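Below are structures written as C-alpha cells.
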Structure I
Amino acid sequence: MKLDSSVAAVVTGGASGLGAATARRLAQHGVRVALFDMNRDKGDTLAREIGGVFCQVDVTREDQVDAAFAKARAAHGQERVLVNCAGTGNAFKTAYRDKESGAPRHFPLAEFDRIIQINLVGTFRCIARSAAGMLTLEAIEGERGAIVNTASVAAQDGQMGQASYAASKAGIVGMTLPIARDLMGEGIRVNTILPGLFETPLLQSLPENVRAALAATVPFPKRLGAPQEYAQLAEFLITNAYMNGESVRIDGAIRMAPR
C-alpha cells in the first residue's frame with residue numbers, strides 16, 4: 001500500500017508513545033490521521049501538530065468506539081489503515097502472601113478482566129469495526145486496507161506478575177492469523193508487532209538508574225527502543241503487500257527473565 005494524502009488512518013493510543021510516533025510517521029507521508037485516545041490534552045495537541053483529528057475514546061466502550069470511527073470518517077473518509085496501540089498493564093502474582101499479615105491473597109479478578117477488556121477485546125473491537133468499514137472501499141492493486149496490532153514480548157516471555165498482561169498480548173498474537181484469514185478474500189492484511197523494552201511514557205516515569213538497568217538487559221543494542229523504531233516497523237508492515245498474518249518481535253534480541 002502506498003502512503004499518501006489519499007489514505008486515511010486511525011491510530012488507537014495515538015496521543016503518546018508508540019501510537020504518537022506512528023501517527024507522526026504516517027502524517028509525514030501526507031496520510032490523514034485520526035487519533036483515538038483517552039487523553040484529550042495530548043491528543044488535541046498532537047492532532048494540531050500533524051493536521052489530524054482527535055477522538056476521545058475508551059476502547060472498552062462500544063458506543064464510544066462507534067462514535068470515534070464516525071467522527072474520524074466524517075473528517076477524513078473511510079480509513080485504509082488501522083494501527084492499534086491502545087493498551088495498559090498491571091502487576092499481581094496469581095497467589096501470594098500479604099507482606100504484613102502473611103495471609104494468602106490472589107490476583108484480583110476484576111483487575112485481570114480489566115486488562116483483557118482493554119488490551120485484547122478493545123483491540124478486536126477496533127479491528128472488527130475498521131475492517132467492516134474497509135469492505136466499502138474499492139481495492140487498489142488488490143488491497144482495501146492494512147491493520148497493525150501491538151502485542152508485547154510478554155506474549156511469549158511473560159514475567160512474574162504479568163498473567164493478565166501476558167494473556168492479553170498472547171491473545172492478540174493468537175488472533176492475528178485467524179483474522180488475516182477471515183479478511184484474505186477482501187484484500188485486508190493483518191499483522192502484529194511485539195515490542196520489547198521501549199521509551200514509552202511508562203518507562204520514562206521510572207528513575208534513571210532503573211531505566212539504565214533495564215537497558216543493560218538488552219543484548220544489542222544495549223538501550224531501550226525508540227518509538228520511532230516501532231513506527232518504522234509499522235510503516236513497513238503497512239506498505240509491504242506480502243506481509244500478512246505475521247507477528248514480529250522488535251526487541252534487540254531480549255528474552256525476558258522470570259522477574
Structure II
Amino acid sequence: MTPKIIIFTDLDATLLDRDTFKFDKILSYLKELILKDICIIPNSSKTRQEIEVFNKELDENLSFVVENGAAIYNLNLINSSFPEKISLSREHDEILKVFDGKISSKFKSKCKFIKNLDIKKQMAVLGLPKEKIKASLNREYSIPLLFEGSKSDKIDLFKSVNDIGLSLQEGGRVINLSDKVSKSQAMKNVVKVFKKITKEKLFTIGIGDNYNDLDMLKNSDIPCLVFNDKFTLEKININNCLVSKKPAPEGWEEVVKLALEKIK
C-alpha cells in the first residue's frame with residue numbers, strides 16, 4: 001500500500017526566496033509532487049489573502065493554514081467530506097482586548113504594532129512592496145509587532161503574554177501576538193481529519209526555517225530545516241532533522257527529496 005504523504009510547509013524563506021518571495025526555480029518540482037498526489041499544505045504566519053495569492057501564482061488550489069495555526073482552509077478540496085474551514089483561534093479584536101487589559105504599560109509602551117507604522121516603515125520591516133502590504137496586514141487572528149525593549153524585558157513579556165492565555169510567535173521579521181495556537185496544533189488537526197477516512201499509512205513532512213516552525217518540526221514524522229544562517233541546527237533540539245545546504249527556494253526541493261528518499 002502506498003503511504004499518504006502530507007508536506008506541511010512554512011512559506012517565507014522556506015519555500016519562498018527570503019528577499020524576492022519567488023519560487024519559480026522549484027515550480028516544476030512542486031507541480032511534479034502535486035501530480036504524484038503528494039499533499040502540500042502551506043502552514044504559515046501569512047494571512048488568508050496572502051496564501052490565496054500564492055495559490056494563484058502556483059495555479060493550484062492548495063489547502064492551507066494561516067497565521068501560525070489560527071485557522072485551516074480548503075480541506076474540502078482534498079475530499080468533499082472534509083470541512084472547508086476549521087478555526088482554532090479567537091479573533092483579532094478579542095486577542096487585542098485581552099492584551100490591552102492585562103499587560104502592563106511598561107511592556108506595552110515597547111511594543112510597536114506594524115499596522116500603526118507609516119507605509120515606508122511597514123515596507124522596510126516586512127520587506128514587501130507597497131502593493132503587498134495591505135494583504136499582509138489584513139489579519140483575522142494575529143497582530144504583528146516589533147519589541148523595542150531589552151532581552152530580559154522580552155523574556156518577561158513572552159512569559160506575561162503566556163500567563164494570560166495568549167502567545168507571541170517569533171518569525172524572521174516580526175513577532176506575532178496571537179491566541180495560544182501553533183502550527184503543530186493545526187497540523188495535528190489536519191492529520192486527524194485525514195485519519196477519519198484513510199486506511200493508508202500517513203507520513204508528515206514538516207518544513208521550516210525559524211523559531212515559529214519549531215513545534216511543527218518536532219511533531220512531524222520527518223522534520224526538515226531549510227538553510228538559514230541565523231537559525232542553525234545547533235539552536236534546536238531535533239535529532240533526526242534534515243537540513244538543506246542551500247537557502248529557499250532550492251533548499252526546499254533539496255530537503256523534500258531527502259525526506260521522500262527516507263520514506264522509501
Structure III
Amino acid sequence: MKETTIIEKLKEKKFKNGVLLTGLPGIGLIGQVVGRYLVEELKAKKTSILVSPHFPHQVFMTKKGGMRLIRNSFFVYRGKKHDVLILLGDIQAMSSVGQYEVAGAIIDYAQNLGIKEILTVGGYSTGKINAHRRIFAVATSEKMRTRLKKFGVIFGEARGSIVGAAGLLPSLSKLKGLEGSCIMGETHGGYVDTASARQIVQFLSKYLEIPINLKKLDERVEESQKVIKKVETDIQKSMSEFESGNTHVSYIR
C-alpha cells in the first residue's frame with residue numbers, strides 16, 4: 001500500500017443536509033469520547049474504513065485471536081434534518097505529509113457523498129479545572145460563525161494553533177467549497193474530560209436536531225468528577241502540610 005485508501009463495506013446514497021463529524025484522538029480525548037458516544041447512542045452503522053501507510057506499522061491482536069490494521073472508521077446516521085457521517089479513529093497520521101494526505105482523502109470521500117459541512121471536535125486546554133466547561137470554536141466563514149453563536153459557542157477567545165486533523169479538515173475543506181469549523185471543549189488537558197465531552201454532545205444534539213440520551217454520559221461524568229475531586233483534596237492537603245511545616249520525610253536505605 002503506497003497511499004491512503006478508503007474501503008467501502010456498504011455503498012451509501014447521497015446525504016441530505018450532510019455533515020461530517022470527527023471523533024479522533026486529541027486533547028482530553030474529547031473528540032474520541034464524543035464520537036464514540038454518538039455512534040453508540042444513535043446506533044450508527046459502519047460503512048467504510050480508512051487505512052494508510054502514514055499510520056504506525058503495527059496491527060492489533062483481537063480477543064478471538066485475529067488481527068486488524070490500525071484504521072479510521074466511518075459510521076452513518078440518517079436523521080430527520082441532517083444525515084451525519086461520523087469518523088472515529090485509532091490514531092492520526094504520524095507526519096505532516098501523512099496528515100495532509102489523510103485529510104485530503106477524507107474530504108474527497110465526504111464530498112462524493114454530498115456532504116457540505118465538516119465539524120471537527122477537540123479540546124482546548126486551559127491548564128485548570130472549571131465547573132462549567134465552555135465551548136470554543138473557529139470557523140471558515142462568517143455565516144457559520146453566526147449560526148454557531150446562536151447555540152452559545154464562543155468565538156475569538158481561543159488562541160494559538162490547532163494541530164492535526166481537527167484544524168486541517170475544516171481548513172482544507174474550504175478550498176473545496178465546503179463549510180468547516182473546529183468545536184473545542186474547554187478542558188484541563190491532563191486527563192480524559194467526560195464533562196467537557198458532555199457539553200459538546202448536548203450542543204450537537206441541538207445543532208443537528210438529533211435526539212440524544214445523555215444518561216450514560218452523565219453517569220460517566222459523575223464518576224470522573226469524584227476522582228478529580230479526590231485528587232484536588234489530596235493536593236490541597238499536601239500543600240497545607242508543606243506550608244505548615246508538618247511534613248515528615250523518610251528515607252529507605
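Values quoted throughout were computed directly from the atomic coordinates according to the rules given, and no laboratory measurement underlies them. All values reported here derive from a predicted model rather than from experimental measurement. Cβ atoms are built from the backbone, for glycine too; each structure is taken alone.
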Structures I, II, III compared on FRET efficiency 1/(1 + (r/R0)^6) of positions 142 and 214 (r between Cβ atoms, R0 = 30 Å, to 0.05): the greatest is II
Computing percent of Cα pairs over 19 Å apart, for residues 134-197 alone gives 44 for which of I, II, III?
II
Compute percent of Cα pairs over 13 Å apart, for residues 22-77 alone for each of I, II, III and report the one that scores greatest.
III
If distance in nm of label points 7 Å out along Cα→Cβ at positions 46 and 174 comes out at 3.5 when worked out from the coordinates, which of I, II, III was used?
III
